[in-house]
1. Tell me which structure, out of I, II, gives 21 once relative contact order in percent (Cα under 8 Å, 6 or more apart) is calculated.
2. Among the shown structures I, II, from which was the value 19.1 of mean count of other Cβ atoms within 10 Å over residues 16-23 calculated?
3. With distance in nm of label points 7 Å out along Cα→Cβ at positions 32 and 64 as the yardstick, tell me which of I, II scores highest.
4. One of I, II was used to compute FRET efficiency 1/(1 + (r/R0)^6) of positions 8 and 88 (r between Cβ atoms, R0 = 25 Å, to 0.05), and the result was 0.05. Which label is that?
5. For which of the structures I, II does the calculation of FRET efficiency 1/(1 + (r/R0)^6) of positions 72 and 112 (r between Cβ atoms, R0 = 41 Å, to 0.05) return 1.00?
6. Where does the value -13500 come from, among I, II, when helix-only ellipticity at 222 nm (-39500 (n - 2.57) for each DSSP H run of 4 or more, over all residues; to 500) is the thing being computed?
7. Of structures I, II, which gives 24 when percent of Cα pairs over 26 Å apart is computed from the coordinates?
Structure I
């Protein structure tokens, strides 16, 4: 089982960030965190790095259900989505597969919730163009 869903876009980096943010919002997800690794690596390590952002996406309703089913599952939240510039200049958007990341947690109720989040994130990635 892969631990992520991914799609390469023919778009600018900023355009891809805007698109994925919009699609996530339409599915009930908000962006809780945005980490710009290019900027962070330059500032903290003086290392040049490609454009790479980690978006911490959260669907409050589903997060509440997950935490109610398994009180330590917050260690695996939010669902990370990345936007990165590849070596060929193309932009790739990837999202974590929550079902894959939660297989270690043996909780049937949580498994059902993870499958719902999985379906939403996969549909969002598939919809990108």
Structure II
């Protein structure tokens, strides 16, 4: 009667259903937490733009966690976070390099003077 095959199929369906339900639970909790964060930031700074960005970022994190829990698109989630971290690193490097060019130059001069054994000059 091949009940072993039927048992395996039902076990896989139950396991998959549990993963999906737990992922949906994570999404519900994540939506609630991101809404709490949004309300706290919006009240404290009265800045809807920043609060919206923070809510979107926290919700994206919970969506990624839920997708990994469900077993859906593991590679896509990993690749997306790799690209996001890379984009943040490039943004910081560009902002420091372009926006703080003078400050970085002065800081670099102080480092060179310390390496040469001279005391950096305090010009203002």
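Computed from the coordinates by the stated procedures, all read-outs in this text should not be read as laboratory data. Since the structure is predicted, the reported quantities are computational estimates derived from the model, not experimental observations. Cβ atoms are built from the backbone, for glycine too; each structure is taken alone.
1. II
2. I
3. II
4. This figure was derived from II.
5. The correct label is I.
6. The value was obtained from structure I.
7. Label of the source structure: I.
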